[in-house]
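S.K.: Given below, in the form of structure tokens, are the structures.
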Structure I
Amino acid sequence: MQAVLRAVPREPGHARRVRREGGIPAVLYGPSGNFPVRLDAREFHRLLASGRARGVLTVELVRDGQTRQLSAMVKELQWHPARGDLLHVDLFEVREDEPVRAVVPIALTGTEEAEKRGIVQHQLAELEIECLPRYIPPVVEADVANLPVGEEVRVKDLVVPPQVRVLNDPDEIVAVLLPPKELVDEEAQPEEAGEAAAAAPKTEGES
């Protein structure tokens, strides 16, 4: 089920006033025109925190006392460079019968089991995909529970719905299981000891 986001038309400009009143200035781009709108800040931040803002949203656009529902996706978020506040949101309308490109998070599963054998390093956090809006998954999982030490999970190993086309390089590394730190330190010690002995000054009589 798509998340619902309420949008109210606003006059262009006055962005600071919108934010002071608990809103977020936004623009909804679509085939019928571009509309400056106001979003509720708390509602939108809840969607961001849950990850649902990454997918297709049902936008309820209230105009002239009437509510029109349409499907849209977040195109861009503008953040304050110092404070980290969300300043502006760009939304674009999507058609249910046309493919769209999206970025979905990659979540690792089985990390607790894998960390009994080594150190899990998560290298790729997001996956770029293309599909019809209704097939966009909220998340793609990568199972590392049985991953051998020194091995990787690559993009080509991920399981996605058959209707989804992955745009990343198939050989891009998603996660790797590194040897335990203690083992790395133990392997490094003999080598370091040998280097120290070779570098030590020789006394008279030594060859």
Structure II
Amino acid sequence: MAFTLKPLPFAKDSLGPTMSAQTLEHHHGKHHAAYVKKLNELIAGTQHENKDLESIIRATAGAEGRDKKIFNNAAQTWNHDFFWDSLAANGGGTPPEPVLKRIEASFSSLENFRDKFVDAAVNQFGSGWAWLVVSDGRLDIVTTHDADNPLTSGSHALWTCDVWEHAYYLDYQQERAKFAKAVVENLANWQFVSKRLVESDK
């Protein structure tokens, strides 16, 4: 199957001042689009061309050669789809009660979760992602390098923040901490987290 670039689930100018329309034009319209285009080129005529995205990621995780390139582009396509769903205009604030209770059970408080998440995002060396996941029924914060994601580790992703430089450099230059803090506090789509949490409990 040929994959297409999914439209953003919000208007490009709706996430300011935390994330500018210019950043979204470059990040979604160029970087994300390039991963989708390259993925389609790489899977054409291979055993992966009729698989869904998650199946491709799982089948090529840890591979070398062409399959490694397929993994990188498939995973980055999935990661970005997930990232856009993780954001909402007028997001942030206090999560719905079921989500808040799970956060408090795992991190003692919402504030402590935010601090730990930002710290993880800042300390991810080089390019990568910071994730809120559920594993064995408990919430945890993990980071992954480059295109890696929780699909290959057995945990269930609930929320993410992209910490590749192209995610924040136009708006924040080298200040990754400022970016991560602003995203967690102002753009977190708690309704999406709630939906993912329900799915993980099934």
Structure III
Amino acid sequence: MLTQDFTQLTLILRSLIDLPDDEAIKAVKLFQTSFLKRGEFFVRAGEMPKTIGIVMSGILRLYYVDADGNEYSKSFCTENSFVAAYSALLLQQPSRLFIQALEDTKLMIADYAAFRELSTMHPCWQSLNCKIAEFLFIKKEKRESSLLLDDATRRYLNFQAEYPGLETRIKQHHIASYLGITPVTLSRIRAQLRYSTEVASG
């Protein structure tokens, strides 16, 4: 692992937990650098996932595909975030998710079983697992409530708040899929918001 990768990995982990130096060394030994080109997959539906990753640079999209080939974006993972097909890992079942790079992406990946084994060695890793679980639960609940209760414009504004700057890096139809609307509706929402901003600014 390059020194800068070690530094970034340590900073990410220490932003979440109190990580002693000796435990940081274990993380360095566990995680390996991996690269995905745009369009390549971290996980495909039907596969048995075995790894967990941390995004060092780039973007990953998590999405489902139904029997008719329609895609439904679940979420996006950007720099400094953990990524995995978590349900499949925990249940030891094939993934129903696709996880695909939307741009060239650099990851630090680790075998999930080995990552979980760290929890038996030091409480800081138990704390990290709890942090990840809490984050995923809150994110899932916020997304579900937004889809059920918010109109399309509010969902778009929520997307902008949750993923600042992301809409300039990914395609419009991926955003529309995440919001549960068509690209045409998304274009109309953007136009309405631009008009409202122009009117407000005089």
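S.K.: Match the computed value 20.9 of Kirkwood radius over Cα pairs in Å to one of the structures I, II, III, and report its label. Kindly include the intermediate steps, with their values, before the conclusion.
M.R.: Working: I: 20.9; II: 17.3; III: 18.4.
The correct label is I.
S.K.: Still on this structure, please answer the following. Kindly point out which one of I, II, III the value 13.4 was derived from, the read-out being mean count of other Cβ atoms within 10 Å over residues 129-136. Mind showing how you got there, number by number?
M.R.: On the way: I: 18.1; II: 21.1; III: 13.4.
That value comes from structure III.
Taken together, the values in this text are just the output of simple stated rules run on the coordinates, not laboratory data. Computed from a predicted structure; not experimentally measured. Cβ atoms are built from the backbone, for glycine too; each structure is taken alone.
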